[in-house]
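Novice: Take a look at these structures.
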Structure I
């Protein structure tokens, strides 16, 4: 019998399989887009005249990274707008805004984002700064966490926002001492101005998706879960871009769309979610997850906490953050979604939101039994110790945005001083979750922070940004490199219900990444120096670095 040869062989390992049943490996073979064999020297016997061989030369081969919480279309669109990311210098922000305005004289609005709250006293930006560089056109700039916006006087005037304007129930207008709008809009208040912006066109959304896909592939990401499909509540609807890309064969990644739960409505929206699941499941796109945004963020005091926030003097306030979805109604919603086979994907940043999400999952488990719906909770900035073991008990995945677990000005100046002391040491408890047996997945939340999995993995291991110059943040919560890599591969593949990906075993899809080195062979402090050399989807190369 004639042996069918491999199409592609990687040799000269090491190979990180993310498979606990597989030990040492240095070689991997691919045929027809699937992994044919994993092993050592014997795999090379599968080579034939037409086989392509990649010499790893000591570089690490591993499964493709999967991002379990990202906003790819949003990030791709913003790459083409006024980009303020990568700096915290207010003067640089203003230079970029002026430059963008000069280059786009035809634009009715100056829109974009990426600024950091740490750049301004108290995290509140000043409208008058923008007035100096763009006095004649409205400016709307989202901050890097997308929970606040910086606007100029022209934008405030067009929206009719004055000292007499009341705050919306789900947000806050930042104010000067005289009560006039200062220039910052938090959470739901953003929509007061955002509603006036020219709509992003379908063509711009599709271009943004393809721009994002190219970037994510260059970072080794082969699949992801978009955490904002069919957005409402002031967030963009990006579903048309995904469907077009999937139908037209432009989508090379595997994508799970998390359908947005409209917090202005209740269970009556569920039949519409069922219809959207059917419409937006095509080709490489599957939309069987529902995103429930339970709270805000700690920096603007909207994350839902069990203990009240402190004021600038360190005294307790009456504010424990916001619950965007009624905690009393949430268990019923989740139970019904679970019964219909939906995965539930929670934005749960404060410990009260985490508890509400776990209570809802517990209600669904009690009513429906342990269905294979794989609920997951993203962000987890603060988790109460009593709730840590509940992740394993309920089969709820901890979806880590590890890049956030570091000292930086936004943490040290805008978060820690305003948290109850009991909450400070409960932040990003990755180690406790691992030791309690929780399943770990990982994501970036890009464009909130970098989409680079390697940088997030560096923080997960070191509890500090690469080259950041800060001491480790709660170092006892660090993960080892193997665990962090597994979270970003097999862990996220589990959440994404892509069960033939995430590990390197025969029969699985050949979604693969070659790094430019073996990070296991160097000190942990150097993990962040690692770059992606090659990325493959179904055995087809979708990215190669220039020096690969």
Structure II
């Protein structure tokens, strides 16, 4: 059973933020998220950390400017998720505006695996490029870069993943997480990194006088792509990332998004004029990801780089169909996984490793995420690969840095993991199918060392109670106007309610009328079919329900439990 807890915040900081003009409840909320000045909430692009602070951006900009001047052939090596697709689209759009000769390749995950592998380098070589540019990958591609060097191709790596023990011998690497990089935000997504490189390249071209007789490209035009990739990759929305996302949402809401973004909004049934991080993370992102999971991410990239609205819509409709197929496959996989877990005493385990030879490699990451949410443990799910290998995708909880945990397993068992990489909360790996039981035991041992029993309890953090006169449309609107997401969670509150009415709607959601002793509120709890107790302690969010042209306050119940 999840526990409801209240976030700590500094009352002194909240008081200072109130004095700076913030609503008192927002001041408390922001204080709990580490905000100490209202200037941190400003979204002007002038507030971005300067590109020169990101190690090697100026060097890479110079190399790219030389390449454009010398009409060298560039190939972008993309990744097959939303971050990789948007990063590729940003690079293609910006470089073409700068006059570059550029094309792209995105690996098919089922044939080539992840990153700049030697096989992908050989495929790229058939296009006879001078320079390979990685986006959202490459920091671990030691063998791939070596192969490119052998074939006479220069490699420029842009990535944000954590490096391994050895860096690839690329001509230039831009990655905020590489050793020695002083960039204050280590949370840039892959699309954010390539956007910074393009900002530096524009400065370099400007200094060379390239724009003296023509209009300088406005890189603000691609911020809708940057926002989508940043949110969809679930990186922490620190001060810098919030500016990028806020600016991207601003462009989308004003109708200035690219044709592909507009088309994805249309097939998602969402209104771009009310664009939010929820839309990007839960509506557009999954549809874009579906291409890389079930088909070819080139489909998603084409959606983002075409300016033909009819073509964009045609591709978006295909992506929507793929996403429906993905959901069906995921549902079947989840049923089989839960059947296996029913035979286990999950409470006795600190980790869960699952493998089924019938599972789809493109969907195991989502499956791991769903199971992690249900059981609040690090989860790694495996599907068949090639030549006796199985591919794993993992999701973790606070307290266990997944990539570091896999590194520890690898050091203790040098021949067990063939390759791995990732972040604190998500990682991928490859092992032999015959090694699955050994890996399960080794990973469980590491999890037991790094986690405490308290880490395995799901905690629903809230921002405390609201006074009756604070539960208003005004506050809901103020909350709606800010950017929320990973590492900067949307405000959740808690209170005790009498359940006055309840009924099932849409066969799977519970529509409620709740009374807190002062007044009644319309509320809904999604994906709940069982009746709610008569008196509950609830964690909820304020939302605005729009119906038939009217706007009313509604509580979105995240969790409820019987109240004493």
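Novice: If mean count of other Cβ atoms within 10 Å over residues 262-269 is calculated from each of I, II, which structure is the one that comes out at 13.1?
Specialist: I
Novice: Starting from the value 0.05: which structure in I, II was FRET efficiency 1/(1 + (r/R0)^6) of positions 254 and 310 (r between Cβ atoms, R0 = 25 Å, to 0.05) calculated from?
Specialist: The read-out was computed on structure I.
Novice: Same structure again: Out of I, II, which structure matches 17 when relative contact order in percent (Cα under 8 Å, 6 or more apart) is calculated?
Specialist: Working through the options, I get structure I.
Novice: Separate question: Out of I, II, choose the structure whose coordinates give Cα extents along the principal axes in Å equal to 85, 56, 49 when calculated.
Specialist: I
Novice: Figure out for me which of the structures I, II the number -7000 belongs to, where helix-only ellipticity at 222 nm (-39500 (n - 2.57) for each DSSP H run of 4 or more, over all residues; to 500) was derived from the coordinates.
Specialist: The correct label is I.
Novice: I have 4.7 for distance in nm of label points 7 Å out along Cα→Cβ at positions 38 and 446, calculated from one of the structures I, II. Which structure is it?
Specialist: Corresponding structure: II.
Read-outs: derived from the displayed coordinates by stated rules, not from any lab. Just so it is clear, the model here is predicted, and its values are computed rather than measured. Cβ atoms are built from the backbone, for glycine too; each structure is taken alone.
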